[in-house]
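> Several structures are given next for inspection.
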Structure P
Amino acid sequence: MVINERVEIYNVETGMRFATYVIEAPPRSGTISLNGAAARLAMPGDKIIIVAYASFDEAEAKIFKPRIVRVDRDNRVLAG
């Protein structure tokens, strides 16, 4: 994900789905936060899914491998 990229957030706890954008946090801080209006749609501790999309031509789409990142309660990346 890149700064200002549109992403979708799926709140596993409430079923709420909404779009927002990526803002920068300190490197390796584990910070995932929602600001502005989006902050009212999820609470600290809620499990969320962050979805980012990309566009490919047909050749690129055939070789693309999505990256799925799972994190622990402190937003540290889990192995595997």
Structure Q
Amino acid sequence: MQLTVKLVGPLSRFLPSGSEGGITKVDAEAGLTVSDLMKKLGLPEDIKCMISINDDLVPIGERQSRTLSDSDSVKIIPPLKGG
């Protein structure tokens, strides 16, 4: 299956070289979880971020059990700061 993955801001450093606009296509095996995808991208396990699949937010507690499907669009966003 193929996923579209967007890493926002400083997280884009984890994208493969040649990725443009913070977006890459990822070929993955069926049954891949959000947590598995994070490992595949080389993201640290303890990284603080928000993740959405097809614009639906994935709670932290569901990352290890939520499986991805072909053509899913995954966004990984660092914590937002402001004041």
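> One of P, Q was used to compute relative contact order in percent (Cα under 8 Å, 6 or more apart), and the answer was 42. Which one was it?
Answer for the origin of the read-out: Q.
> Here's a follow-up. Consider the structures P, Q: one of them gives 124 for volume of the Cα convex hull per residue in Å³ as calculated from the coordinates. Say which.
Among P, Q, the structure yielding 124 for volume of the Cα convex hull per residue in Å³ is P.
> From P, Q, which structure was distance in nm of label points 7 Å out along Cα→Cβ at positions 7 and 71 = 2.6 calculated on?
Traced to structure Q.
Here, each number is a calculation from the coordinates, and none is a lab measurement. Quick caveat: nothing in here was measured; it's all calculated off a predicted structure. Cβ atoms are built from the backbone, for glycine too; each structure is taken alone.
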